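As C-alpha cells, here come the structures.
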Structure 1
Amino acid sequence: MIQLGIRFHDTKELPFEERLKEIKGQGFDCVHIALSKVPGFTADPAALTPGYAMYLRNAFRKAELDVAVLGCYLNLANPNAEKLSQIQDKYYAHLRFASVLGCGMVGTETGAPNESYSYDKEACHSKEALETFITNLRPVVKCAEQMGVIFAIEPVYRHIVYDAKRARQVLDRIESPNLQIIFDPVNLIWTDNYDRRSEVIDEAIDILGKDIAMIHLKDCVPDGDSIKSVGCGFGEMDYTNIIKFALEKKPFIHATLENTKPDTAIRSRQCIEKVIEALG
C-alpha cells in the first residue's frame, strides 16, 4: 500500500478548504504543502503559532488528508552569515510548527554555496560545499530532535548533496534518527547521467533505502542541455523498481506527485496506480 498525494500548489486555485476537498475528490490521500505558496497564508516565523497549526491540522483532518511534508526549501549553504541565521530561524519555526500540525516531516533540498542558490557544478559538488552544508545542518537537526519531528533532505543533482553516496555521508556524519531522506528519483538525474538513470535510481535505493521517509514522483524528458521535469506518464521514466521498493519495504509510505496540473493530476495518479496494480 502506497499513500499517493500531490503538491498543494499544483492543484486548482480555490478557497483553502474547498481546495482540500478538490484534492481529496481527485483521489489523493496526502499533500505536500509549502505555506509560502498558499494564497493568503504566510510562512513568516513570527506568524507560525500553535493556533495557526491547529487550524490547518483540523482542516486537513476534516478533508481526510495527511500533511505528508511541510516544505521549507531554503539554502543552508548561504555564505552570508546574517541570511544564513535567518534561514536557520525559519527552519526552527517550521519544525516547531510541524510538531503541532502533526505532519510527517519538514523537508528541504541541500542548497548551493552562493547567495543566489544557483547551480555551479564545480562549487556545488565540491568537498568544501559539503562541509559547509553539514555544519549548517547540524543545529537544524538538533532542533528537529528537540521538537520530535523528522527533518528530511532531498538529494538533487544540481545541489550540494547530488547523489546517493553524498547523501549517505550526510546521514552517517550527523548520526540522528530525526534526519531522513525524501527520495525524488528524477532529481538525481541530469544530462551527465541520464543514460544511466535506472542504475542511478537503483543505487539510491540500495544506499539510502533504510532512511527513505517519503517519495516524490514525477517524470522527465531531455530538453537541450537540461532535463525537463513533467508529470508522471508524460516522460520516459520507468517506475517499476521504485514502486517495487515502496511496496516491499515501505508500507503506507507517502508518495506525492510533482509537476502535475489540475487537468493532468488524475492521469498521473492513474499512471502510478497501474504500476502498483501490475506489481500487486
Structure 2
Amino acid sequence: MIPAFDYRQAFSRNIGWVTREEQDRLRKKRVAIAGMGGVGGIHLLTLARLGIGAFSISDLDVFELVNFNRQAGAMMSTLDRPKAETLARMAKDINPELDIRIYPEGISRENVESFLADSDLYVDGMDFFAFEAREAIFSACHRLMIPATTVGPLGMSAALLNFLPGGMSFEEYFCWEGQTEEEKSVRFLLGLSPARLQFPYLADPTAVNLAERRGPSTGMACQLCAGMAATEALKILLGRGKVLSAPWGMQFDAYRNRLVKTWRPGGNRNPIQRLALAIARKRLEELKTR
C-alpha cells in the first residue's frame, strides 16, 4: 500500500541545510519559471524537491526527438505532448500539494503581469532565442521589484546572473534595445559568459548558427544550471548567503574544472566587453563564409 503524502516527511532530508522554520517558509513561496525545456523543466523539478510550494510555469511547445539529449520531460512516452502540462504532472508527482498555474500560450507583454502575480522569484528557463518574451519578463520583474535569476547552459558549463530589486536591470546589462536578433544573440551569449570558458573546446563550430537559431547543447550543462539556480533561489527566498547580482556574474565549467567570477560594470557597454563582442562578431562572419 502506497503511504499518504506527507510534506514534512517528504522533504525531511533538507533539514540540516535548512532549518524546519525555513522549510516551512519555502513551502509558502511561489516561483515563476518561463520555459519548461532544457533548463526550465529541471529547474521546476529541483525546486519542487527543495519544497517550494507554488509555481507559475509557461511553455507553448511540445516535446520532440531533438529534445532528448537534455530536457527532463523528453521521453518516448511524452513525444508531441505539451511541455508545460507534462512538467506540471511530473512536479505534482513529487509533491501532490503543489499549487501550479500553467500558461500554455507562453509569455507576452499582455499576460506577463498575470504570470508573475504573487511570485517571490522569477527563474529564467526560456529558449536562448526567446528574445521578445525574455525582454517582457525581465522588464516586468524590474518594474515589479521581483528578483530574477538566469543561468545559461553553455557547453558543459553554467553561467549565472542575478537581477535584484533596485539593482542593475536586464536591459542596462545586455543593451538589447534597437538591436537585430542576431546581435541580441551575440550580446546575450557574451553577456552571460564574459569569461567565455566554453569556447576553447567547441569541437564543431559549424553547429553554431545564430541566424538559424541553432546551437549545440548538453544535458550536463542543464543539470549544472539547475543546481546553481536552485541554490540562488534558496538564498534569495530565505534571505541568507551572499548573492551576486549584475554586473557581477559567475561561470562554472565542469569540462575545464574552472570557476570564474566576472564583473562587467556597464554590462555590454563595458570597453572589455565591447572588444569581446567585436571578436565574436568577426568569428561568426567567418563561420558564415565557411
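State the single structure among 1, 2 that was used to calculate distance in nm of label points 7 Å out along Cα→Cβ at positions 10 and 186, giving 0.7. Of the structures listed, the value fits 1. When distance in nm of label points 7 Å out along Cα→Cβ at positions 74 and 202 is calculated for each of structures 1, 2, structure 1 comes out greatest. Tell me which structure, out of 1, 2, gives 3.1 once distance in nm of label points 7 Å out along Cα→Cβ at positions 82 and 226 is calculated. Computed on structure 1. Work out the source of 21.9 here, i.e. which of 1, 2 gives that when mean count of other Cβ atoms within 10 Å over residues 2-9 is computed. It was calculated from structure 1.
Source structure of the calculated read-out (mean count of other Cβ atoms within 10 Å over residues 34-41, 28.8) within 1, 2: 2.
Assign the value 40, 28, 19, calculated as Cα extents along the principal axes in Å, for residues 170-257 alone, to the correct structure from 1, 2. Source structure: 1. Here mean count of other Cβ atoms within 10 Å over residues 66-73 was derived from just one of the structures 1, 2, and that gives 19.1; the source is 2.
For the read-out Kirkwood radius over Cα pairs in Å, for residues 122-217 alone, a value of 13.6 was computed from one structure; give its label from 1, 2. Structure 1 accounts for this read-out.
Where a number appears in this text, it was derived from the coordinates with a stated rule and is not lab data. Computed from a predicted structure; not experimentally measured. Cβ atoms are built from the backbone, for glycine too; each structure is taken alone.
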